[in-house]
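Novice: Structures are listed in the sections that come next.
Derivation of every value follows stated rules applied to the coordinates shown; laboratory data play no part. Nothing here was measured: the structure is a model prediction, and the numbers come from that model. Cβ atoms are built from the backbone, for glycine too; each structure is taken alone.
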Structure P
Amino acid sequence: MPSRKPIAMSEAATGTGRFAGRHALVTGAATGLGWEVSRQLLDAGATVAMSHRPGGHAEGVRELVDRFGPGRARSYGCDLADTESVTRLFDDAASDTGPIDLLVNNAGIWLSGEFSQISVEAWDRTFAVNVRAPFILCQKMIGQHPGDETRKIVNITSQAAFHGSTTGHAHYASSKAALVTMTISLARETATSGITANCVALGMMDSNMVHESILARPEYYKGRIPLGRIAAPEDIAPVVLFLLGPDSNYMTGATVDATGGMLMR
C-alpha cells in the first residue's frame, strides 16, 4: 500500500480557515486522493462528509474523525454500485452537516480485462460506480436550495478518457470519458445557477487501486510520464482544492490536466 503523510499535531480541529463554513462530500475518502483531499479540506476549516466502502479501509476515515472530531468529520459506509445506498449517502450527509456545497466524486473502480473478455456484469458495475453514482450525487446537490456562495463540483477522471485504455481497461476508460461529457453537460445547464462543475484528469497516481500494478511494472508506468515519476495524492489534492475554492469561480466545464504530462491537452 502507498504511504500516507501523517496528520501533523499542529493541525487543530478549530473549523477556521479558507473553507470555514463550507460543507463538503468526498467519495472514496478512506485512502489515497480522497483521504488527502478530505484532510486538506478539514485542515482548511470545512466540514467534510466522507464515504468509504462498507467494511473496507474505514480506518483512514476514522483517523480523520478522531483528529478533527465528529462535528467536522463524518464517516459513511456506501456501496456506490447501489442506487439506494448512494441516495442515502447524500441525504444523510446533508442532514448531518447542512446543505452540501462542495462535492468531490473521487471514488472509482479499475477492473481489468481484455475487450473481448469483459463481462456485461463488469461493464455495468464499472459504469454504476464511476458514472451513475457521480450522476446521482451531482443531481442531488444541484437540487438543493441555492446558497449564497458558489457551489462546486469536482469529478475525478483520467487521461484514459482521452487516450483510451492501453492495458486492458476499456470499461474504465469509457466510464471516465462519460464522466467528462456528463460534467460538461452539467456545467452548461448550471452555469447561471451559482454552480460550477469541473474535472481533474489523473495520469498514474499511487493508490490502493493501482498500487499492485505499479509494483509489477514500475518502469513501464514511469516511462509513460514525461515528468518521470508517479504522482502521490499530495501532488493532486491542491489542484482539487483550487477548483473547490473561490479562485476558480470563473471556471466551469473544464478538465484540468494533472497527469505529469501524459495528457497535455
Structure Q
Amino acid sequence: MLLITLKGIEKMNNNNATIDKMKSMRLHGMAEAFRNLLSTGNNAKLTTDEVISHLVDSEYDYKHNRKLQRLIKAARFRYQASFEDMDYSLERNLDKNKLMRLSDCSWVLKGEDILITGPTGVGKSYIGTALGYQACHYGYSTGYYSSSRLFAEIKMSKSDGTYIKLINRIIKHSVLIIDDFGLEKLDDTGRMALLEIIEEFHRRKSVIIIAQIPVSLWHETIGDPTIADAIMDRIVYNSHRIELKGDSVRRKLYGID
C-alpha cells in the first residue's frame, strides 16, 4: 500500500512538473487542457494519439483566441457586429449570397476593397464592422476609423510633427475601415493623406469605405479633380459594392420618426 501511495505521489509530481514546463514554454492552453484531463480522469479513457491531438488543439485554440482578442482590441471598433446576427429579412437591398461570399475574407488576400453606401440607419456601419470582425477572425490586422476622427488626427499630426508615425500606424493594417465618409468635404491635408493611404493599400491590402452619399458624388467630397480621379481610380474598379436602400432600420425596429 505504501509503495502504491509513493508511486501515486511521484506520478503527481511528474505531472505537475510537466505542467510547469508547459507554462515555462508559454504553452498555457496545453497546460490547462492537461490539468483538466488529469483532474477529470479523462486521460485514462483516451489513447496516446488522442491525448496529443487534444493538447495540440487546445493550444492552437488558446493562441488563436488570444490573437483574435488582440486584433479586435487594436481595431477599436465602435461596437460589436457579426455575420451570425445579420438580419436579412429587412428590405434594404442586402444580397445575402454576396455577403456570404465576402465572409471568407478572400477579398483581403486579393487586395480588393469594399464600398458600402446607403441612407442613414440602414445598417451600413454594422455590415462594415461585421466584415472587420470577420477579418480579425481570419488573422488580419484591422483598423476602424470614423472619417471625422481619422482626418482630425491627420490634421493634428501635421501640426505636432507626428504625421509619418500616424500614417505608418494606419498602413500597417491589412484592412482599413473608414466610416461615415463624405459627411464633410476634405481639405488639402485630408485629400493628400487619403491619396497616400489608398496608394499604399492599392491591390496589396483592403479598404472598406462606408458612406451615406453615393459613389458618384465622392469626387465632390474629395475636392481637387486630379486627386479625386487618382483616388477613385484605385478604389472603384477593384471593389465590391454594397448599395443599401430603404428606410431606417432603427425607425422600423424602435418606431423612431
Structure R
Amino acid sequence: MTQEFVLETRGLTKEFRGFTAVDDVNLQVREGHIHALIGPNGAGKTTVFNLLTKFLPPTRGEILYRGRPITAMRANEIARLGLVRSFQISAVFAHMTALENVRVALQRRLGTSFHFWKSERSLEPLDERALALLEEVGLQDDADVLTVEMPYGRKRALEVATTLALEPTVMLLDEPTQGMGAEDVDRIVELIRRVSTGRTVLMVEHNLGVVSRLCDRISVLARGAVLAEGDYASVSKDPRVREAYMGSEAAEEEASG
C-alpha cells in the first residue's frame, strides 16, 4: 500500500522557556504536492522547518516520513532520507563558480565533501551531472560565472540546483522569493513548478500571489498553531485568515498582484 502522506507531524510542539512557538501542529503533506506554510511574522513557520530538519528538537510530538517515525533522527540522517532544506538566505559559496557550487553539493551526497586533498581532475566525473543540474534550473550559460557576480534571482536558482544535487524526495524551501522583483519571482515560480515534478515541496512563503499560483494545499499558522488548512480558494476566503495574515483588502491585492 502506498503511503498517502510523505511527511506528517502529530502534536508537534516547541516551547522556549514557557513561550510556545509551535503549538500542537498536525501537518499532513501529500506525496507529489506543493504544500505551503503561510502566516504573519512570528507565526512559527520557520520554527516548524527547524523542527522538521532537526535544527531544533521538539518539546513534544512526533514527525513521520512515509509513515516512519523520524523524530529522534539527526539532521544528517534526515537529509540522507531525502528531506533537504533550502535556506531563506542564499547559501552558496560566493567566490566559487556556479559549476563548482553544484559540484560541492554532489560531493556532499557522495560523502567526499571534505576530501580537499584530491586533485581538481579527480572531480571531473561530477561535471556532467553538475552541468545537467545547472541546465535544469536554467543556468547552463552561467557554469563558469562566479556566484558573487550573479544577480540575486540567479543565486537563488543556483541554490535550488545545489539542493537538487542532494537528490531530495521532499524539498523544504524557506521563503524562496524573498527580496525579489516581479521578474525574478516569475522565474522562481516557474522553476519550482518544473523541479517539483516527481518530488514533494513544502515551502514557507509570504507572497500570496506565489502561493495561489503554485500550491496544492496551504496550512496557515498563527501564534504557533494551525489556523486553517485547504486549497488557496478556501483558505483565502476564511475571515480568520484574512484578519490574522494581513487584512482582507491587502490579501486580495497580494493575490492578484
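Novice: So if we calculate mean count of other Cβ atoms within 10 Å over residues 152-159 for every structure here (P, Q, R), which label has the highest result?
Specialist: Going through P, Q, R one by one, mean count of other Cβ atoms within 10 Å over residues 152-159 peaks for structure P.
Novice: Now a separate question. Starting from the value 1.32: which structure in P, Q, R was Cα Rg over 2.2 N^0.38 Å, for residues 144-207 alone calculated from?
Specialist: Of the structures listed, the value fits P.
Novice: Next up: Give the label, chosen from P, Q, R, of the structure having the highest value of Cα Rg over 2.2 N^0.38 Å.
Specialist: If we compare Cα Rg over 2.2 N^0.38 Å over P, Q, R, the biggest value is for Q.
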